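Scrolling down, you'll hit the structures one after another.
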Structure P
Amino acid sequence: MGKIIAIVNQKGGVGKTTTAVNLGAYLAYLGRQVLLIDTDPQANATSGLGLDHRNLEGGIYEALIGDKQLFQIIKRTIQSGLKIAPATLSLAGAGVELVGMDNREFRLANILEEAKKDFDYIIIDGPPSLGLLTVNSLVAADEVLIPIQSEYFALEGLSQLLETISLVQNNLKPELGIMGAVITMFDRRNKLSGSVMEELYRYFPNRIFRSVIPRSVRLAEAPSYGRSILHYDPKSRGGKAYEGLAREVLSLEK
């Protein structure tokens, strides 16, 4: 059965989608079958892999509310082994519509149960909020991966995120684990980045990935071409960092 990893952080602009797209691409490159689930209404993961979310007939929203089966909305990408359940414009209203539905926190978990047989990894790109879509992502996941920008303000919401994860563990998904944190947008020239890294080790002793994602123009450019860094510039510092992260994730396989 495949492992489901939710990549979450309610703070925007921390490299969450960049991590979801590129970790998925490199896991596929390294021989795994991967499904990326875009649950962010901004649909950045969808467009970052070359799909126009405005012209899609259906996406994860339709699967969540029961209008379509998951297999009906999954799309291929240019990376062999990597598929995506895209987000569409309709997803913006899902947080409100889910409130009145039965088993509202388990909608995503239920539709992914069958897909676990077909993929080695299912990666969920969560929205930058702590609403029902994020709760669905956490309940569906086996483990949580938290990307954290190496800047002071990125730490401010971390305790709130960890509290939400704890609430999910205590009330909805006791077996939910924290895979760890990955440091993003790291600038070695900035002394503050080093200080933030030290603070993170207090939050996540023994759970910080060794692969540190640098602040990189090439990483920022790749989505505008509908490409992961693997297909845009794999020899860049960002490309090597995400390959390293994928290899670390694979090293955790039992």
Structure Q
Amino acid sequence: MHILDQIIARKKEEVATQKALVSEAILTQMPFYKADALSMSSFVTSPLKTGIIAEFKRKSPSKGIINNTATVTAVTAAYSSFGASGLSVLTDLDFFGGSLQDLTAARVHDTPILRKDFMVDPYQIIEAKAYGADVILLIAACLTPLAVKELATVAKDIGLEVLLEIHTKDELDHVCDGIDMVGINNRNLKTFEVDLAHSIALANMLPAHLPKIAESGISNVSTILELKKEGFDGFLIGENFMKTPDPAAAFEAFVADLKKRENES
């Protein structure tokens, strides 16, 4: 059983436990559930923003502890103030060290928030909005095309946007009407190898109207500039900032370099 299978098996157990603890009726009475969601797709494609979806992540199965001292409030505040088009917040506890409370802690900023997790049940989508998310992630590798369509419909019905993550040509059939953005994971979820050329080829097969997000393995400005030329609108980056002693300063410097390089070109 590879790591993705382990995560999904554990996620199903976790969701069953949460359902018993907190009902959907309770979730729908929470303040954030009643609030209007922000549009990450609009922020990503705005010329006034960087296109970067900056991630808060404490650890990962492949790297172990990445940063266990930075706080979600301080880091996401910096991401937001220095021009992030979106915030990605890991909410998986067992494998990534996140929590739903991290979503709420990041909600104080006027920047769209993606709940980064392994969504397998409509309950998690209700939960996402209740705790402050604007966008949910659906990972094609763990879902059938029908499941993607059903979960996307739930998200749209309650005002959330949907980012669909794909990695292979076979997963193109997961794209449906309820998808707002398509993320192409540069890293193979089974081997963890990064291949930008593969992602660029896959992006050219996507519908032109959908914003395209490059995910994982982005560590320098040159890669973003290259991917922009290939039609990518957004760039989900987490580990590159989180692995530093000061993720906020790392993001500020990265954005300054990006703007300088763009002005020079």
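P, Q: which one has mean count of other Cβ atoms within 10 Å over residues 23-30, as calculated, at 13.2? The partial results should precede the final answer.
Values: P: 25.5; Q: 13.2.
Corresponding structure: Q.
When relative contact order in percent (Cα under 8 Å, 6 or more apart) is compared over structures P, Q, which one is greatest? The partial results should precede the final answer.
Values: P: 26; Q: 20.
Structure P comes out on top.
Determine which structure produced the value 17.1, 56 for Rg and Dmax of the Cα atoms in Å, calculated from the coordinates; the candidates are P, Q. Don't skip to the answer; put the middle values down first.
Working: P: 16.9, 51; Q: 17.1, 56.
Label of the originating structure: Q.
Kindly point out which one of P, Q the value 0.70 was derived from, the read-out being FRET efficiency 1/(1 + (r/R0)^6) of positions 31 and 47 (r between Cβ atoms, R0 = 30 Å, to 0.05). Walk me through the numbers before you get to the answer.
Values: P: 0.70; Q: 0.40.
Among P, Q, the structure yielding 0.70 for FRET efficiency 1/(1 + (r/R0)^6) of positions 31 and 47 (r between Cβ atoms, R0 = 30 Å, to 0.05) is P.
Once mean count of other Cβ atoms within 10 Å over residues 63-70 is calculated for every structure in P, Q, which label goes with the largest value? Don't skip to the answer; put the middle values down first.
Values: P: 17.1; Q: 13.4.
Structure P comes out on top.
Taken together, the values in this text are just the output of simple stated rules run on the coordinates, not laboratory data. Quick caveat, the model's predicted, so the values are computed rather than measured. Cβ atoms are built from the backbone, for glycine too; each structure is taken alone.
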